[in-house]
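Please go over the structures that come below.
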Structure I
Amino acid sequence: MEYITEMQNKSAIELSGLHQYAGKTIKISGIIHRIREMSGFSFVILRTGRELMQCVYTRDKAQFDLDSIVEGSCVIVEGEVVLDSRVAYGAEVHIINIKVLSRPVENLPIVINRKQLDISLDTNLAYRPISLRNPRERAIFKIQEGIARGFREYLLKQNFTEIRTPKIVFAGAEGGANIFKLDYFGKQVYLAQSPQFYKQMMVGVFERVFEVAPVYRAEKHDTCRHLNEYVSMDFEMGFINDFTDIMQMEVGVLKYIFSLLELEYSYELKLLNATVPRIEAIPAIKFMDAKSIIAAEFNRRITDYEDFEPEEEQLLCEYAKKKYGSDFIFVTHYPSSKRPFYAMDDREDPNFTLSFDLLYNGLEVTTGGQRIHDYNEQVDKMLRRGMNPEEFESYLMIHKYGMPPHGGLGAGLERLTMKLLGLPNIRNACLFPRDINRVTP
């Protein structure tokens, strides 16, 4: 009988440490990314899980014919590590032998072994399983890993508990028509727009919780900034003094994320020619004050007193960069009519809420605020909006049986990635985008 035990950790050779093996013979697996024939020798560029490794083929050293391998083959390369100061990491591999594990049966439909993909976005997305093999394309999602990882690590250090909430729900947390309906064994249910109800429930359990998970919006937008399925990075925290505690926590999250990216994702940042912003503090401005500033600074007439138009977000960020030297700006006290029923109204002026958005380089990337924790106050606000509290019995249970002052936020992972890397379209920051036209691949 054969017994299967856990796989032992294999030593993975990274380019940054390749020089340590100088003069030694190593074996390394990867995919042949490119073959460049030169005079008397050839470069065989191996694509490993994160980097490109330069290997050198010469007839006198190699125990195989170069014609026996093709680009796209999955291989194990055996070769000698040779120091060379002209190479990016100071060493390369002189090939002795190659074991071919598999080879493509057709030529690739697009060229992926150039620095940048010279194809349209639609073509990129149509061939996504292949286009993501381009080093720059995949680097986007290594950076995205770092963003989500930094979010998770920082909050765990701040005594948050990670949770998993349902994505099939009885009602939409945000209300409105932008919600996907499902036939659930003959009953109508919905895809979650947000983990809002559940993360509030869990504040009563753990006090501080977070989740990184997909959410769904049935919005018929076809713009460079909207998706119908995206990843939301949410947290909720109890026993707050006021909603500025949430904003301060987000400043800490962002500082940690950007520090982590600089420390452990410098390879991808360099490949994408991206720099992370410096954050010490983020300026904050009230919604109506922001409207007045945009009107005065840019000679723009206010037409919407409940929300920002996309151009206004861009102009406000221009103002923040010029005035405060900041790529970010918090906008607080959004109108109550624009915010969900669980948003706490400002005691000084109930027409506005103790809520905020965070804008980054011209785009809203976060929405958050303080929630109503008092049962009677929450029921009253629902009634004023024509809602039936009986339909929200399980949600109102937390208010009925005691909740601390609390609040939280949701940040769009793809939007943050898009703005950090200067990508032209949010679809570039999504592995397999889902929009009004696309559900494949």
Structure II
Amino acid sequence: MPTTEPAHPSVPRSFVRDAATTIGARFLLAAMILVTDVVLARTLGADGKGRFTLVILLSQLGAVAIGLGLDRAFGYSVAQSRDVARRALGNGGAWILVVGGIAMLVGLALAVSIGIPNLDPADVVFAALALPLELAFSFGVVTLLGRRLIGAYNATRLVRRGLLLVGLVSIAVAGLDLRAALLTNLVALVVAVGIVLRAMARDGVVPGHPSRDLLREQLRYGIRSWPGALADRFQFRLDAFVVNSVVGVTATGVYSVAASAAEALWYVPSALGAVLFGRAAAAGREAAPLASAVTRMTLALGILVALPAALVAPLAIAALYGPSFSGATSALQLLLPGVVAYGVVAVLSQYLLAIGAPGRSTAVRMCGLAINIVANLVLVPRAGIEGAAIASSISYTATAILMLVVYLRTTGRGARETLIVRRADLAMLAARVRRRTNTDEVLLDA
């Protein structure tokens, strides 16, 4: 007899399907990121790894700064209709060419005139060249989410990382250097943007004529979410720049290993948040039960994964990265509590953005950034990369608490139903496992 799944009205089957696909892609992406990180660390050393990390962070932070929150605005508007989506893509292309182009030229000028600690001018040139491409990539992937093109969204992210990994491994065989690694990153970005455009074209959405009226609407939405997005990125990455300035670029390379490993725990929350954004953009506030269900399951899973991760960290880092990165172990263990807590933010912030309330998410993230800045300035000079890890963990946890309070007040839902796993959640997961097992047995018998 076929297995009957228990009713679980807050989690539609289609959401579970999209979430499972995205989580599977994120685990594959996590594996690629891990291997890429190991290749960079083993071939460039801690110093080169630190410089590569800083260059990538500069281009990504620059893209967020000049994007003015338009990525989320595109995701919000393209969900309305294909006609709106075409005009939105036209606006995006114009913004990338004009604003992204100007920012790239400014970055090239700064590379010549102003130095950045522990980076050569040539390093900053690569960051400037990558800036408009990072902007196009961020616009593109959120647009795919808005159109609910989950397969294309996952494929784009995987192809970008896969090309980077293949390029780095190939160059490593011939003698990898930092310039070649940064050039490979540019190539991967170009290909990823091309995949986004192809996916949108297959969906019947090609860039149309830019629309001033639509752009004004998008900017009104985007500017409300932009400070929060910028604060979010700085909260994640400020510690690396503080470590670079106070301790040095070699310590930055070691710390980047701890940060990358800890942030792997965000792949499931960010995957679920990405799928939730597309659902809530269409359903509005009615998606609140789904947001609560996803949050409580995300938090439980994060705790289950973080505990063994903290135990195996010393052996894993030593085996993969070598003795020169052994200092990353304690930093990773100190980061894990905050990273688990921040899973709440990864989900609930997407709900607030999707229902058209970006200002509330922004206020929370600005508070989190303020806490992060103070904590880093106090702790990094005293405790080095361990101080940076503690500072981040404190700010991540505080941000999660604030985001939860805002969400509960916005929706009227309770803390218990948002944080504590229910028996129905476990029953649903068990039923899905049984269903998949029964399906596999039928296929094997056939």
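Only the coordinates and a few stated rules stand behind these numbers; no lab work does. Note that this is a predicted model, so its numbers are computed, not measured. Cβ atoms are built from the backbone, for glycine too; each structure is taken alone.
Out of I, II, which has the highest value for relative contact order in percent (Cα under 8 Å, 6 or more apart)? Please list the in-between numbers first.
Values: I: 13; II: 23.
Biggest value here belongs to II.
Here volume of the Cα convex hull per residue in Å³, for residues 213-332 alone has been calculated and equals 172, so which of I, II was it run on?
Working: I: 172; II: 131.
That value comes from structure I.
A value of -0.71, -0.95 was computed for log10 I(q)/I(0) by the Debye sum over Cα atoms at q = 0.09, 0.11 Å⁻¹; which of I, II is the source structure? Corresponding structure: I. In terms of FRET efficiency 1/(1 + (r/R0)^6) of positions 157 and 349 (r between Cβ atoms, R0 = 30 Å, to 0.05), the structure with the greatest value among I, II is II.
The greatest value of Rg/Rh (Cα atoms, Kirkwood Rh), for residues 69-268 alone among structures I, II is that of I.
Upon calculation of distance in nm of label points 7 Å out along Cα→Cβ at positions 101 and 285 from the atomic coordinates, which of the structures I, II produces 5.4?
Working: I: 5.4; II: 4.4.
Comparing all candidates, it corresponds to I.
A value of -8500 was computed for helix-only ellipticity at 222 nm (-39500 (n - 2.57) for each DSSP H run of 4 or more, over all residues; to 500); which of I, II is the source structure?
Working: I: -8500; II: -30000.
Comparing all candidates, it corresponds to I.
A value of 6, 26, 21, 13, 12, 9, 8, 4, 1 for P(r) over Cα pairs in 5 Å bins from 0, in percent, for residues 373-412 alone, calculated from one of I, II, originates in structure II.
Taking distance in nm of label points 7 Å out along Cα→Cβ at positions 109 and 133 as the quantity of interest, name the structure among I, II where it is greatest.
On the way: I: 1.3; II: 2.4.
Checked I, II; max of distance in nm of label points 7 Å out along Cα→Cβ at positions 109 and 133 sits with II.
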